[in-house]
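What follows is a set of structures for review.
No lab work stands behind these numbers, since they all come straight from the coordinates. Just so we're clear, the structure is a prediction, and the values are computed from it rather than from any experiment. Cβ atoms are built from the backbone, for glycine too; each structure is taken alone.
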Structure 1
Amino acid sequence: MAANTFSRRSLVTAAGGAPALAQAAREPVVVAPFAQTALKASGEPIRIVTMYAFEPAEKEQIEQAAPNTRVEIIICKDREEFRRRLQEAEVVYGHIRGEELDYAPRLKWVQAGGAGVEFLMNDEKFRNSPVVLTNYARTFAPGISETAMCLLLCLTRGIAKYYMPQFYLKKTMNPVGTTKSDHHTELVGRTMGIVGLGGIGSAVARRAYYGFDMRIVATDAKPIPKPEYVAELHDPSWFRTMVPMVDVLVAAAPLTPETRRMFNEEVFRSMKRTAYFIALSRGELFDDMALVKALKEGWIAGAGLDVFPKEPPPPGHPIFDCPNVVMSAHTSGWSPDRQVRLIELFAENVRRYALGLPLINVVDKQRGY
């Protein structure tokens, strides 16, 4: 079949079978199109092999998604059974290793279980294979964007540094600072700089702009149109120009060789002393020891971290001795609502696969996202 050119994010808005995605996808954010061969299921039942334990209702929803086509989900108990059943698989849900492709002669499509797919992109055999990869970009964004603002408010309002310690010690809650309130910061009118205006970045930008009257500037590696809630959008070469001008710096980019440890000592030194760093997508985007130094020596005002280079950070890590840090355990995308979106998106893609339609969230395997 001839190759079709399509935009993986623009397809989300057209996903009529996935109503739960409509809110997350209402903004017209698209990526540069790239050629992708359309997939068509074989005339036999579509067999999906996975090690993920779908709930019975989820399994039924997916298996009934394709009109006039039988879908069978094979849930494997362990890796040995997974490899054995791969010979039947047209589709894999979850993680497959490049070395396992030899067991899967019929495999056409892999649906990754998350948004980040660097673990698959580091596998050269899989990356260079013809197997199509889709991910869960944007489906985690609502919860992550809410957590981002929570982390930021804990920092700017002094909750993490001054008031939670008093609470845990059952002390009388005493205000910190003077009547000039110089220990508390308002977000209204402040500038947020976002690196990566994908699902996470665009959701955070919307909340910061519409909810907190912040000015948004951003960089992104893809030539996407600038949303109305973003004041400036540039390619990654603008990153070093952006850093010194922002009051909040957000790491929301995918993990690639180009982005690994991009938030380093030089970057932290160039930030305002009153600025905050928020890490949301992947911990390996920042140099943790450089961040520790920045916090201890007062280069920046604080950091909110949902991710960390090594998770969880070991108990003896110096990050725990840093002032003005608030941290969660890479759980910002968790919620029952997210699970509903995940299943609906996968079911919609199964429907599209059966009909030979372009899939939603196809990953450009050479770019890594």
Structure 2
Amino acid sequence: MWRLVLPGIALIGVTYALARFSFGLFLPHISSSLGISESEAGMASSAAYFAYTLALLTSSNCVNKFGEKRVIQFAGLSATLGLLGISLAQDLYFLTASTFIAGIGSGWASPAFSQMITTNLKKDEIDNGNTWINSGTSFGLILSGPIAIVFAEQWRFAFLLFTFISLIVFIWNSLCVPTSKSSASNLTILKKSVLVKGKFLSLASFIIGFGSSIYWTFSRSYLTAQYNMSSGESAFFWVLMGASGIIGGIAGGIIRKFGIGISYQVTLLIMSMAIALITAPHIVTIYLSSILFGMSYICMTGIFIVWGTRLFKEMPSIGVSLSFLALGIGQSLGSAIGGQLINMTSYWFSFIFYSGVCLVGLIVSVTKQPK
């Protein structure tokens, strides 16, 4: 199992943490260096999310046409080229094009890996394989945080380093992932029957995406604005969040023991508590919040992957694409609304409100989901 899972963990770390999330860590220095405004920086950042959405919409068709190995290679190549482009960018347009290319990989990687795992692992290894690969984001966050601290001002060197890591991971996956092609399927992510079958999965993913968005987007800003944390302290908060997310790799074992329903509900409660805990003005509760959020978020996305692959056994990449698309839409909408809510009220109220939004996910029916 680990012969396939380890390179998968590495590629998810590259496509999500390095090629997408790390851009925000360096954004102030990138903006200053290139002389771009906040709104222009936002445009460059949003290009990665737009690319992610487009990739998710096309992922199942790409897997069906080219096979999962080829799509995994496409994902790794897009991350490598995008990261290289960011490191070389001299103006807004080149930067935006590069973040777009970098963002494509994350939308292709997860669905392709879910298909690969289902095709190549034993039945009792599939859930664990999927959730451990999903934890790759955490390993990437652990890596990107310290690099952001050390090379914040030398951001071009940092992204060249990310490019080198991405290239090595691309080669690793090319050597280890077996060649196979999925059987033909008429399923597409936007087909009515797919949307109806996955309605509860989509609803749960959207709610979690919306509720968690404020933490991903504004938690570091909250720490510096409300608690006067230094950049080093807030970066440690980020690394701690990533490190705790590794625990989310055990989600597959938890699901096998307790079922999707209980696993989803307990993880949801932990996530809601984590978002609320950051409002308690004590260093212990702040870092505890980071640990609980990292753990619960990676565990929750692992649950969605298992849920999606069980729901669409004939084409697992469809279920993962559908879930992650709803998750991404929820995060985009939640982040935009969260910023406005903070301006209108306060950080404290906004984080408490979003903690409550997560609890709305408890109404989603999961008792009759596939086992």
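Structure notes:
- Identity of the structure behind -6500 (criterion: helix-only ellipticity at 222 nm (-39500 (n - 2.57) for each DSSP H run of 4 or more, over all residues; to 500), calculated), options 1, 2: 1
- Source structure of the calculated read-out (relative contact order in percent (Cα under 8 Å, 6 or more apart), 24) within 1, 2: 2.
- Which entry (1, 2) yields the derived value 14.2 for mean count of other Cβ atoms within 10 Å over residues 78-85: 1
- Label whose coordinates, when log10 I(q)/I(0) by the Debye sum over Cα atoms at q = 0.06 Å⁻¹ is calculated, return -0.20 (choices 1, 2): 2
- Which entry (1, 2) yields the derived value 24, 46, 25, 4 for P(r) over Cα pairs in 10 Å bins from 0, in percent, for residues 238-293 alone: 2
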